[in-house]
Structure P
Amino acid sequence: MKRIIFLMVASLMTTSVVAQISFNIKGKVAPGISATRVALGYGEDGSEHDTVSIVNGLFEFKGKARRSALVVLDLISPQAAGSSENEEGPVAFFYLDQGVTSVEFDKDGKSKITGGKEQKIYAEYSSRKQDPKNFGMDTEEDIAKLIKKYPDSYVGFDKLSYHSVRMKPKNVQQVFGSLSKRIKNTVDGIEFRKTLDIALRFDIGKPSVDFSLPDTSGKAISLASFKGTYVLLDFWASWCGPCRATHPELKKTYSKFKDKNFRILAVSLDRQKSPWLKAIEEDQLTWALVLDASGDVARNYGIKQIPQSLLLDPDGKIVGRNLKGEALDAALSKLLK
């Protein structure tokens, strides 16, 4: 499951272009590891998969990829007796580069990667000194420092692209400006710039844009009908685990403030109605719910990742972005005095 999540995350960072690099991954597995095969996941939407056998402790992949990007290697062991699934073994994450990348797994399953420019930058960044309270996290400061030091690297661009959803658009704009002209002018860079321009239009202090979507009964509900109240515009989907994980806490917030001029309008990005309705019932959601099956509203608001939310004041002006939990409660307590 973790491998699938990784590939979904990686797909959000990029867009499709003609293959530009040829790669060759040469691997070695230490004696004692039970794996007999190796799986490689790469490419747009994690759609490129390849599996090879381990022969005398060695394996090799050759292929083409659209650009240097983060990939995952899984060592796969034969299924255990009575099990219908193969056992997941050691994993290696690294940046795929033009040319040869060497991957060695020791007897404990730990990997040693020797690759090109992007992998060296990724390894250096991954081993950086971190504040204990933010250990394992990519902070805005980390990303800004990475891009300042290596402005012509996809590593920094990918980190910015993925984490931009939790950053203020103006801060994203500033860090994006530090990237090299080459990275900015790639297909990925141009597409990201378009998304950033939309985010800047929906930054704090900017007006929201009206839309109308069907609710669970098919009745059209417009954002304009919520004027006069504070509204949390919440983008989610039934298939989005992180979205649904926020529902228990959001229900507490809703219960606390619903009688104080606060409402929620949840916009689902589900393509089909049935899984959306099922999720609503399972999560016992009672606020206003509409379906953006075409994705047009999400695109107009620059929503490329979910969950995302905007907090609107009674005039429809944006007063908060991606607030949740205690941060959302604190903002509402201040606004609804």
Structure Q
Amino acid sequence: MSKRFQLKNVNPNFSTFAEGANASGDNSVIALDIQTKLQFLAEDGGIRHEYEFPSDRHIQNCGGYIDKLIKYRSQPVREAVAAMFSGQGAAVQLPVLLGRSILVDTLLTKMIDRFVGSGAGPRAKLFDHGCTVAEHYEMIDQMLAAYCGRSAQDCLSYYGLDISPLALSAARLLHPKAPAADFQLTLAEGSDITLPADSMDFSMSIGVVNHVQDPVHALNRLIDATRHATVLVLWITGESQGFWAINHAGFPNYFFSVKDLNVLAKRYAAKGSFYYADFTPERSSTQTSSYMGISDERLDLLGSYTLVFCGKDYVVDGLNPIDFGEM
């Protein structure tokens, strides 16, 4: 094997870009272009070779979630998930198991077990809004095995919706053992939820409902289509009106207002109430400056809730009542 090349990680040099910008003499308009690439530099700093990664958001998004699913299937993660529910010592704190997704999957695992154990039906119907490569099916399967000795193949009918045909193709390829009748995938924009009322037992949306074309309509349809519990990660503002913001990657994000949620709580009061499991102030997030034009004062009013809308029969450990009252 040749030892001609000795490779090491080096941060990119941005000075050349700055020099090019200053050379124009007019900085009133800035065009932002985001590129992800590998550069191989010689000792003198010259570029010997570079490889630019595809910039298509579907490719990047799909690749990221495939990577996440592969990590879920690794032995260390499987052992850590089993330890989470064993009660025998503290589980290993792996980075991939520390996100809000894991909290959502944990809540749903307990609800699905309660549904099947109560005799409500042999299979719980779960709608995954923005399912990408169905990594939640994988994690819930592991959690069911650890928590109650069940499996997703035996007690779950999974319905996923996503806007990316690439992600849905990957979801199908990565779950070859899932029964076709109980692993159904739909290609659609996230506002286009056509499910009949109460046709799903459970539903989930982890931030996806904040990004669709009509977020308020989509959230209304999620709750309407779900019989027992809708589990959500929602970005919310403390202001009286919801608003749209754009992040630096160009993605729109709608911040729900308390008023938006109060309207829904009243509309579906006969079905259930809102409960929360977690709240992260936007100022405590990993990307506090990701939105354009958000002042420090406004940033203090923003945050993300892990919420559940459900009836009392499906209030599991870790849920606390929350009242989105009048504003």
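All of the numbers you see were taken from the coordinates with simple rules; none came from a lab. These figures come from a predicted structure and were not determined experimentally. Cβ atoms are built from the backbone, for glycine too; each structure is taken alone.
Tabulated data for the structure shown
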{"read-out": "Winner on distance in nm of label points 7 Å out along Cα→Cβ at positions 133 and 309 once structures P, Q are ranked, highest first", "value": "Q"}
{"read-out": "For FRET efficiency 1/(1 + (r/R0)^6) of positions 189 and 205 (r between Cβ atoms, R0 = 30 Å, to 0.05) computed as 0.65, the structure of P, Q it came from", "value": "P"}
{"read-out": "When distance in nm of label points 7 Å out along Cα→Cβ at positions 125 and 261 is computed for each of P, Q, the largest belongs to", "value": "P"}
{"read-out": "Winner on distance in nm of label points 7 Å out along Cα→Cβ at positions 37 and 69 once structures P, Q are ranked, highest first", "value": "Q"}
